[in-house]
Structure I
Amino acid sequence: MLYIKQYLDFVKKKNFKNKQEAVEKFLLKKVEQKKSPQTINLALNAVKFFYKEVLKNDEKIDLKFAKKSKKLPVVLSKKEIEKILKNIFNQKYKLAIALAYAGGLRISEIQNLKVKDVDLAELIIHIKNAKGKKDRITVFPKKLKTDLQNLMAGKSGNNFVFSSNRGGKLTTRSFQAVFKKTLKKAGIKKEATFHSLRHSFATHLLENGTDVRYVQELLGHQNIRTTQRYTQVTNPKLKNIKSPL
């Protein structure tokens with residue numbers, strides 16, 4: 001509905017010769033606004049739906065879909081992860097970043113993680129109501145068990161694991177700020193974000209020989225093709241090729 005409203009508002013302000021020109025100009029404006037290919041495709045689909053299903057106009061809109069971005073994910077090496085953790089002196093944030101990498105958690109999943117969702121005996125985390133309103137199970141290493149136990153001591157099951165001093169959950173911005181500051185401290189030049197920890201988790205599992213379908217389950221990807229993009233980063237055949245220089 002949003003894109004249909006935007007399109008109708010756009011058309012009202014202009015005097016177009018035909019439908020094709022109107023749609024083209026509408027999408028070109030989105031390109032000028034530096035909208036992503038996915039956003040442009042959503043807008044095009046919405047306009048097509050409006051003409052076909054609402055106006056019952058079957059006249060073809062002869063426009064190709066924008067190509068989706070094929071950028072590879074930014075992955076941090078194991079040594080870079082170690083550097084990051086060595087440069088965080090706030091234990092709460094250090095554990096949050098370690099856990100995000102260790103279990104492939106999104107920033108929102110770290111932020112919303114509750115004490116009752118962590119099973120210390122089984123070394124698993126139950127991610128509830130994640131992206132796509134789905135639950136999943138993921139892992140965390142034994143080496144974080146004691147630190148996590150200490151952090152959760154005295155908290156009830158409904159308390160956030162990573163809570164603020166007032167007891168509420170920490171903000172997304174605070175996690176991002178600490179991560180960005182730590183990258184600089186560690187001297188890491190990659191354009192990494194907090195989400196790069198999740199990318200690194202998947203890539204390192206594949207490098208260790210974990211089946212891509214298990215990685216898919218741990219990440220909670222609906223389509224295995226989303227997980228398979230990490231194989232482009234881990235491809236050992238490419239890594240073993242020596243430059244001719």
Structure II
Amino acid sequence: MLNLSKIQAITLDLDDTLWPVWPIIARAEVVLQDWLALHAPQTAQLCSDAEMKKRIRAEVNQRHADKAHDLSFLRHESIRQSLIRAGDAPHLADAAFDVFFAERQNVTLYDGVEQALARLAARYPLVGLSNGNADVFRTAAGPYFKASVSARQFGVAKPDVRIFHAAAAQLNVPVESVLHLGDDAHTDVMGAINAGMQTAWINTQGHDWPNDSAQPLTVRHLAELCDHLLA
């Protein structure tokens with residue numbers, strides 16, 4: 001159970017904790033494809049082949065395995081390689097990525113999340129802690145956050161304990177005084193435990209607990225957690 005008296009700050013995962021991520025990515029892919037159809041039609045035709053697009057992404061991911069923490073780099077490079085392979089101008093990758101990235105920030109929060117964030121932020125400083133490339137301050141959740149640490153910026157991804165420690169350092173509080181909340185049992189929950197944080201599992205998808213260790217406090221929605229923290 002949580003030691004409420006020790007909690008001084010909260011770190012939160014973003015994708016699939018505050019909003020569902022895959023509908024956003026799918027929509028951003030459509031916006032990108034529409035842009036390519038206007039500005040790089042040969043690339044649009046190439047990328048209309050799902051298998052070809054998947055192959056290019058896999059090649060980029062393999063070639064740049066050292067950039068696995070930087071999803072923006074991998075996306076930009078995949079676009080650039082698609083342009084080159086299709087015979088369009090590779091410099092268009094910058095503008096194409098900007099179009100994708102802008103739509104990627106157009107998130108739809110789970111019902112009740114904004115109200116929950118408002119309640120939590122009234123008592124605790126909140127820090128975003130994400131392996132993804134969402135910019136929390138460009139989303140509807142942004143006003144409730146004091147800071148954000150991303151794998152892309154920091155250089156390593158969860159569950160590496162160093163990124164959890166960096167998030168605690170953003171607020172100058174001891175790591176054991178931070179509560180981390182996230183949807184991934186491995187990268188979020190076990191990562192936070194190994195880093196010395198308190199943690200709770202925001203199990204939005206209703207998964208079974210996959211680890212041998214004791215299951216932490218588990219809720220289906222951030223609003224449920226507010227009832228434990230703010231009672």
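In terms of distance in nm of label points 7 Å out along Cα→Cβ at positions 19 and 147, which of structures I, II is highest?
On the way: I: 5.9; II: 2.4.
Largest value of distance in nm of label points 7 Å out along Cα→Cβ at positions 19 and 147: I.
Ranked on FRET efficiency 1/(1 + (r/R0)^6) of positions 51 and 203 (r between Cβ atoms, R0 = 35 Å, to 0.05), which label among I, II comes first with the largest value?
Values: I: 0.20; II: 0.55.
Largest calculated value belongs to II.
For which of I, II does mean count of other Cβ atoms within 10 Å over residues 99-106, calculated from the coordinates, equal 17.8? Write out the running numbers ahead of the final one.
On the way: I: 23.4; II: 17.8.
For mean count of other Cβ atoms within 10 Å over residues 99-106, the value 17.8 is produced by structure II.
So distance in nm of label points 7 Å out along Cα→Cβ at positions 11 and 91, computed for just one structure, reads 6.3; which one of I, II is that? Walk me through the intermediate numbers first.
On the way: I: 6.3; II: 4.1.
This value belongs to structure I.
2.2 is what came out when distance in nm of label points 7 Å out along Cα→Cβ at positions 187 and 219 was calculated for one structure; which of I, II is it? Intermediate values should be presented prior to the final figure.
On the way: I: 3.1; II: 2.2.
Computing distance in nm of label points 7 Å out along Cα→Cβ at positions 187 and 219 on every structure in I, II gives 2.2 only for II.
Taking relative contact order in percent (Cα under 8 Å, 6 or more apart) as the criterion, which structure among I, II has the greatest value?
On the way: I: 20; II: 25.
When relative contact order in percent (Cα under 8 Å, 6 or more apart) is computed for each of I, II, structure II gives the biggest number.
Compare mean count of other Cβ atoms within 10 Å over residues 75-82 across structures I, II and report the one with the greatest value. It would help to have the intermediate numbers written out before the result.
Working: I: 16.0; II: 21.5.
Largest one: structure II.
Thinking only about volume of the Cα convex hull per residue in Å³, which of I, II has the largest value? Before the final figure, lay out each step's value.
Working: I: 207; II: 125.
Top value of volume of the Cα convex hull per residue in Å³, among I, II, belongs to structure I.
Coordinate-derived values only; no laboratory data. No experiment lies behind these values; they were computed from the predicted model shown. Cβ atoms are built from the backbone, for glycine too; each structure is taken alone.
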